[in-house]
Every structure is written in structure tokens, then in C-alpha cells.
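Below: a set of structures, written as C-alpha cells.
Bear in mind that the values in this text are calculations on the coordinates, not laboratory data. These numbers were taken from a predicted model, which means no experiment stands behind them. Cβ atoms are built from the backbone, for glycine too; each structure is taken alone.
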Structure I
Amino acid sequence: MNRLNSIQINKEKYYDDIYLAFDNDDRKMFRELFLRLHDRDQQELFHSLYPEKKRKIADFLTPKEFSEIFEYMEVEDQEIAIQTLPDSFIAEMFNNLANDDVVEFLTLSDEIDQDEILDMMDSDERSRVRELLTYAEDTAGSIMTKEFISIKDSDTAAKVMASLNTLADDAETIYYLYVLNDNGQLVGVLSLRDLLLANDQDLVRDIMSDTVTSVRIDMDQEEVAGIIRDYDLLALPVLSHDGRMQGIVTVDDIIDIIEEEATEDFIEFAAIRPSDSEDKESTVLSVTKQRVPWILILLILGLLSGSVIGYFEHTLESVVILAAFIPMIMGTAGNIGTQSLAVAVKNLSANQDDNDSIMAIIKREVLGGMIIGTILAIILIVLAIVLYQNTVLALIVSLAVFLSTIFSATVGAVVPLFFDKINIDPAVASGPFITTMNDIMALLIYFAIATSLLEHL
């Protein structure tokens, strides 16, 4: 038995012990075993409970303990928990949940009434959540949390350290302490590490950093994610336009955003971009409505491919062996174009305002296409001569692949740039779209060369 199987069996046995304590109403044993688990495993175990047993969880855990599980749940499980557990328990749970997590749930859930949840919460928590709900979707304001620790630059290290005992429990993170002036404007940041290394009598102004990386409240969440990634931060302060600190965006939220954006890009590469309302409740009609336009475009482009072959029917009838190379030439062109597209979109996101970098990317892709085309052409010349003993055929195929590869790499790099310049999401230049375009051009190149050398075949 390998180590992985052993871990899985031990985990299952551990879960069985928790289930047994739960069934026997042994609260002490349940808490002893359950609270040792990671929050993610606690969520998994709660998910596995039958609905009637989920109701009992309020007798075994405190609302605060359950709030740490709640944030890991899928929206469907969160809705079930709210519908299953007592209102008083849920109200206290939401009061202990980070503001941004409350906002995320209220935004994503279609089953739970927003106002009903907000009315349950304490007035202070409710006002913070309502404020976050007013910010535009996908901006720094919409994903930030109001739960951060602020200090004064005149405080001593000893005073700040003592205050952490009471403030840390309500903060999203304690690794950064934000120094605000009397107007609530951010003037510096103190890391927990620097605080621990300071002498008790040191003033905050002497040990803080006054060079603070921050973002405006209306900045797009993708740009926020890029800053956190580039500066390797655990949290990033969010400021209003007058410099007043409004909240922080934490790295755990950014990870979710990066995954979300990557998923969107992959969906768009596949030409199946969904509507904002497309979810588990979507009807067949709404899903079809979103996908049909792209399919129609690709269908029309596909007909053009067929028309190209039909136009050069005489060439094919004269040298039937030319047909054997069509799938290879089209496939190569499509693959090269899709690779260049993926690289171009990725680099566009990282260098949106850097025209020199973007042009360097295009040059690199075109040069790369030339090198790849040369390698493929040499290999094909050898193979075609060996297999078909026809030097002219080998020349036609290899030259077609060489030119098609250069064209495909160029299109894959330039089309996203063009889309970006006309304010269309570059990812919409999807794989199937680029592939079909390159198929058409590869066929034109192939048959044009073949037709011009037909008398020599």
C-alpha cells in the first residue's frame, strides 16, 4: 500500500470517528476531533452530512467557528446552511464573517434575500457590507474588506503590541499595520516583523515604512491582482481619491480572482463565452443564444475553407497526392496560431501600457515562426523525397508549411493586439477563430504554390 492510500484510509477512519461522536451527541469528542481539521476539511465533512444532521451543527460549533468553514463552501452549500440552521446562529455567523466574504456570498447567491441577511446583522457590520455593495463590480472596492488594523505614528511599539491582543481577532490580517493620520489618510505601514524586532519605547514613525504601495478604490481587480503579484504582498491598502484608507485586498481573494480570470480566458479561447447570468439555472435557450453567434462565424469561415479547396479542384484532380498533405498543413497552421495567441494574450495582460514590450512580443513570435517553419520545412523535404521520390512535391509541401507557419505566428500575435486597440477583450480572439483563419490562408498558400509548379509535378 502506498503512502497516498494510507493517508486516505486514515482520513476516512478519522472522519468515521467524528461521525460516531456526532451520532452519539458526544459534543466534547466531536469538537476535539473536528477542530483539529483544516477549515477546508471541516467544510468537506459538513458537506457530506445529511440535511437533518446539518441542523445539529449549531449545537456542536459556535457561530464564529462555523464562519471559518462557511467561507470555504460553494454557494449552493452556503445557501443550504442558511436555510437549515437557526436564524440566530446564522446572524451571529455573518457578524463574524469577513465583510468581503459576506459581499461575495450576497452577490453570488440567487436563493437568499440580501435584505433579509443584512437585517440580521449588527448595525456596524451591516453598514460596512452595504458600503462594499455600492462599489462597481470587479473593482478594488468591491473585493476589499474593511477589517484592517490602523495605528497612529505617535504610538509606541509597546502600545501597538498590547493593542494587538484586542484588535487581531477582528482583523482580516495582522501582518501589516496601517498608519493613518487624523484625517484617516494612509501615511505609512508597519509590518508585524518590524514591530516584533522593535524596542518597546520606539515610536511607530521611526520604524514604519512611509513608501506604501496602494491602489485606488475604482481600480480594476485584474490590475490589483497584478500589483499584489508583482510586489509579492499579502495585503494591499485601498484608498479613496483623497488618500483616505477604505480597506484592504488580501492575497487569498486575489488567488480566486486570478483563477476566475484564467477560467474566463480559457472559455473565450474555446469560443463559448457565457453570459453573466449563465449558471446552473440557465435555460437551454439562454446558453444557446450566447454560443450561436460564434458557431455561425466559424461555420461561415469553414465554408470558405471548403470554397478554397473547390476553387483549386483542377489542381487536385491533376495531382491527387496533394490532398494527402491538406490535414497536416492545416493542423500545423492552426497549432502555431493558437500557441502565438496564448502567448500574446498573456503578455498583453502584463504589458497593457507598454507598446515597446508588445512590439517585442510580436517580433519574437514572428521570428519564432520563421525558425519553426524552417525546421519543419527541412524535415518535410527529406520525408517527402523518401516517401514519394518527388523533389517538386517535397518543395511545394515544405515551402507551404514554411510560409503558413510564419503567417500563423504573425496572425496569432497581431490579432489580439488589434482587438485590444479597438477595446475588445483580446481573449475573444479565440483558438477556433484563429485556427479557422489560419486554415484558410494555409490552403491558399499551399494551392497557390502547387498550381504555379503544377507543370513540373
Structure II
Amino acid sequence: MATLDSSIVNVALPTLARTFGATVTQVEWVSLAYVLTITGLLLPFGRLGDAIGRRRVFLIGLGLFTLGSLACAFAVSAATLVAARVLQGIGASMVSANTVAIITAAFPASMRGRALGMVGAVVGMGLTVGPPLGGFLLAAFGWPSIFLVNVPIGAIGLFFASRTVPHDEPVRSRVSFDAPGALLSLAFLVGLTLFLSRGETWGFHSAPAIACGTVAVLALVAFVIVERRTVDPLIDLRFFGDGAFSVPMFALFASFVALFAAVFLVPFYLEKTAGLTPDQVGRVLVVIPLLLLTVSPVSGLLSDRLGVRALSTVGLAVTTAGLGLLAWMIGRAGDRPLSVLAIIGGLFVVGLGQGLFQPPNSSAAMSAVPPVRFGLAGGLLATMRNLGTLFGIGLAAAVFEGRERTSAPAHSATFASSLGLRDAFLAAALVAGLATLLVASRRTASPPRA
């Protein structure tokens, strides 16, 4: 539910604007406030979990997420809804930052891939099923249902988590927390997220976009300087010098760039060019979460037996092939809309590749750090996932709109749209292909440092 809420509310924004008498710009903060809060706080809450106990942070976060969801449903204005979304985002970031760490610590290394495969399946479903589920709930029960659905799930989750999630064993080094590093990472991630998510609307050469980009760059430089001088830093930058840790992180980022370039653009093509209704689009898009749900656990099991590098490489290669297949088919279609079955076939290959890739890749990253840093590593994985999503949407939109605009004078609207979508898929395939080469060259995990 924490990942699903990143996208489920988007379909309700026009309804919310009418309900509260708000402008489009004002109501967009209902979505943006949640994304900014999660992305900016994942690293601090992951490290806080290492410092004071992951179970404690997880349970508090689940409670805040549930309360925030309830507050969202009863909001009386756009401003109160945005404030409730911030509370919801704080809880979601506490949950997301510590989930992988809790599961990694709870299972032996021989079962780690299997366990993380289930996490990957649930995360993938949450990120991709949000818009179609949001559309259904909005049509059937009204906008409060989008938030109220979280309340019983959160309450049940709290009941069982309080009884099943093990208490963290006390570790002396956990008492330290790098507050300056946390604040600088927050400034960097919020600045970067605003630049990526709002830059197209503002214009990347506008004052707000330049200001956000400048804040992100300056905060990153200051963060690196502070972390190098801190005795117990938020992020031990030495880990990024070890390919066993850094390669899975950057590969995860690239895989979500590729995935969400497809997930973001396909609905526009299906509605605008193929003439499908929103409900029909939702049924087409469900192919990816279904594959993540079914393939990820199997991939995790295989990675425990066969190792992580080969399966990660195959998964990214399949993702690249799926994106290339979609680009080829759409390019050949030209003036004719590509058939829905052909699009489903291409998405099937992309989803299969993602399901094969994500569990062993996450297992490789978590295996490269000592247990005392599991929370931070889990937060980094979630951060890379969020940033990959934003970069993927930005890349797809920029390539698609640029190609469609330059092709429109010489071609029909359908052909120009097809060329834009083809080039966007090719760009996503290039990103996934480069990540495939990076993962294939990765050495096995070295012994983690304390």
C-alpha cells in the first residue's frame, strides 16, 4: 500500500480539484507532497532503523501511514489533504526503508533471494497497479475510498507485525545518528525530485527548476564532504567503491528508468491512438504486476540456488528485448495503431524480465553490507527505485514529445505519435542494455565491512 499510494491518487486529481475548488497546480501537491516526503526521508529512516531498531521504526511508520490515510479521507480542503499526505508519506518512508532490512535479517542467506522475491513482487504490484485500481475505486465509491482502503489493511498489518516482526538485537554502534548527513540528503533528494517531476511543467530553464537543480547539486557536494569527515556517517561512501554494492544499486535505478518509461507512455498511446477506455487500459497494464507477482518469487528461489549475477543479467537482457520488441512493432505499425495483443506481448516480455531481475539484484546489494547497515541499504534500494521511476517518466516524456513535435508537420497524428513512442522505447531499451552489460561484468560480493 505504501508504494501503491505513490500513483493511485493521480487519477483522482481532477475530481479533487472540483471538490475543493482548487487549481490544477494546487491539487498536484496532493501527489507531489507524498512523493517528496518518501523520497527525501528513506535514507534517514533507514539509518534510524539501524540506530534504534528497525522493528520500532517500522511499526511507528505503519501506524502513521494508517492515521495519515484516515486523515486524507476526511480532509476538508486541498491544504489539509496535502498536510495529511505528508503524514502518510512519513509513515510510508519509515515502512519502505526498513522492510527489506527486516526480511534480510530474518532469513538465512540460503533463503534470502526467495524472501526478497516476495518483496519485489509486492513492490512491483504497488507501483504499477495504482492507476487502474484508483480509477475503479473512484468510479465505484468516490475519492475518499482511495485512502480509506488503507485503513483496515494498516490496522491488520499492525496487529500481525507487532506479533511477528522480531525485536532487533542491541548493537552498540546503532546509537549514533548522522543528523547533518540526513538533512543534506533530504535537501538533495527533494531538490532533485522537484527538478525531475516539475521541470517539464516549469520549463527546465525556468527560475524554479534552476533553483531546485542548484540546491540538489550544492547539497550533494556538501553531503559528500560531510560524510567523508563524519565518524559514523549516514552513508559510508566506501561502499560505493565496491562494485558488489554499487552495481546492484545503479542497476536497480536503470531498471526502473526502463520500466516506467514503458508504464508511463503506454496508457497515453492506448487511449489517444488505439481508442481504448481507461478501464480497458487498466486491464492491459495489469500484465506487468501479474508477472512480477508470479515470477519474482520463482526468480528469488532460483537465485538462492544458481547465484545472483547470471539471473540478474538474464532479467535485464529480457527487459531490454521487450522494450526493443515494442519499439520495433510500433515503428512497423506506422499510420495504423498497434494491436492491443501485440502491446500485451511486449509488456509481457518486459514484466518477465523485471520479475527475473529484481529479487537477485536486491539480494546481491543486501549481501554486500554488514547486518548493522541493513536498514540504510534497504533505504538506498527504495531511493534508487523512486529516483529511477522519476527519471524514467522524465526521459520518456522528453523523447516522446520531442519526436512527436518534430514529426507532426510531415506525418499524420497517429504516425507522429508512433514515432515518438518508438524512440522513447528505444531510449529505455538503451538504458536497460547498458545496465545489462554493467551487471554482467559485476564481480561477486566481497566480505562486508562493519
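Across the set I, II, FRET efficiency 1/(1 + (r/R0)^6) of positions 311 and 399 (r between Cβ atoms, R0 = 25 Å, to 0.05) reaches its highest value in structure I.
Determine which structure produced the value -21500 for helix-only ellipticity at 222 nm (-39500 (n - 2.57) for each DSSP H run of 4 or more, over all residues; to 500), calculated from the coordinates; the candidates are I, II. Mind dumping the intermediate values first?
Working: I: -21500; II: -27500.
For helix-only ellipticity at 222 nm (-39500 (n - 2.57) for each DSSP H run of 4 or more, over all residues; to 500), the value -21500 is produced by structure I.
Please state which of the structures I, II yields 10 when relative contact order in percent (Cα under 8 Å, 6 or more apart) is computed from it. Source structure for this number: I. A value of -0.86 for log10 I(q)/I(0) by the Debye sum over Cα atoms at q = 0.11 Å⁻¹, calculated from one of I, II, originates in structure II.
Can you say which of I, II returns 58, 49, 39 when Cα extents along the principal axes in Å, for residues 23-294 alone is computed? Before the final figure, lay out the partial values.
On the way: I: 64, 57, 31; II: 58, 49, 39.
Here the read-out was taken from II.
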